[in-house]
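Colleague: These are the structures, in structure tokens.
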Structure I
Amino acid sequence: MSNGDQIKAAINTLPKLVYIQPRLWLSEKDWQLWDQQIQADFEGGKLD
């Protein structure tokens, strides 16, 4: 079993309230990365 499969299996055993916490964290992390990319594109002149 790969690490990805192990992670998926572990997530499937989590109670709903515990499952939500990393999901929210990952969502926030995605938005931070998106904001950084937009800022880098802006500063690099890609949005002109």
Structure II
Amino acid sequence: MGFFDISQRRHVDREILSFTVPYKMFQEMEANIEGSFLEMDAWRKLQELQ
């Protein structure tokens, strides 16, 4: 079930975005966090608003 599918959106909170990747790809993505957009000031400011 992909939450990009508009027919499934009613099952998920409006503030949630979900996607699926193979576990090996997830591990690669996790290993590449350092230096990514997740460490930029703009992203940190968004996190503070939560």
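Nothing in this text is a laboratory measurement; each read-out follows from the coordinates by a stated rule. This structure is a prediction, so every number in the text was calculated from the model and none was measured.
Colleague: If Cα Rg over 2.2 N^0.38 Å is calculated from each of I, II, which structure is the one that comes out at 1.73? Please list the in-between numbers first.
Modeller: Working: I: 1.73; II: 1.44.
The correct label is I.
Colleague: -27000 is what came out when helix-only ellipticity at 222 nm (-39500 (n - 2.57) for each DSSP H run of 4 or more, over all residues; to 500) was calculated for one structure; which of I, II is it?
Modeller: Working: I: -27000; II: -10000.
This value belongs to structure I.
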